[in-house]
Structure P
Amino acid sequence: MRQAVSSDAAPQAIGPYSQAIRAGALLFVSGQIPLDPTTGALVDGDIAAQTHRVFANLRAILEAAGASFDHVVRTTVYLADMNDFATVNEIYGTYFSSPAPARATVQAARLPKDARLEIDVIASVE
């Protein structure tokens, strides 16, 4: 059985999808881009500011499900430019304790709203 999870502290979906879906003990959080949940606009600033916004959005959705970054088991990081990898990777590391989740990082030709990054997560919420 699927159950939608959402938070007003994260941007509302901009298409026919849910912020997150809980299926049994797993929580699948849709990709988050650096949107301000109040304005719906991309946040100003460099890749560091945008990365922190993405993690704020992810945190809000995880918390709505009663979870935290400690529950995350898998992530996918999409970058518009692999030259941003080092900065994103450094910030990414501050949000997870050991052992870090499994991860894939890929360069995407284009992301929604021409964002510079998008991150989705899967969490275990038993």
Structure Q
Amino acid sequence: MTPIILERGLSQAEFDLFAQVSGDNNPIHVDPAFSARTRFGRTVSHGMLLYSVIWGLLRRQHPGARQRHQNLMFPNPAYADEMLRFTLTPQGAGAYLVEVCRIADGAVVCAGDTAIEEA
């Protein structure tokens, strides 16, 4: 089974738009001045913004699919304007392993699994 891979970055503008849509306006995501004073040193992505990219990849492969479950961990931050590699590895029966990592250093920023059912 061939993995589904996408390489792309997420911009600060996308962080800001996701905050508006989701209502999660935590300054760690949307306030560069605030974030500069944290241990991260800059804004970090919402975890669910990362998953929305994953979900989009799944829906392109399986139009009309519904999610059965997801289990996700976010062990490292994903920063604005850095390149990320989104990898979904099929496990059979609609199940996928999920991994998002920073391309620059290979750090995993999202890991877990998800399962879908066809409509």
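Derivation of every value follows stated rules applied to the coordinates shown; laboratory data play no part. Fair warning: this is a prediction, and the values are worked out from it, not measured in the lab. Cβ atoms are built from the backbone, for glycine too; each structure is taken alone.
Structure summary
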read-out: Test item: distance in nm of label points 7 Å out along Cα→Cβ at positions 69 and 101 calculated as 2.6, pick one of P, Q; value: Q
read-out: Among P, Q, which structure scores highest (criterion: distance in nm of label points 7 Å out along Cα→Cβ at positions 21 and 37); value: Q
read-out: With mean count of other Cβ atoms within 10 Å over residues 5-12 derived as 13.9, matching label from P, Q; value: Q
read-out: Comparison of P, Q - label where FRET efficiency 1/(1 + (r/R0)^6) of positions 61 and 109 (r between Cβ atoms, R0 = 25 Å, to 0.05) is highest; value: Q
read-out: Winner on mean count of other Cβ atoms within 10 Å over residues 45-52 once structures P, Q are ranked, highest first; value: Q
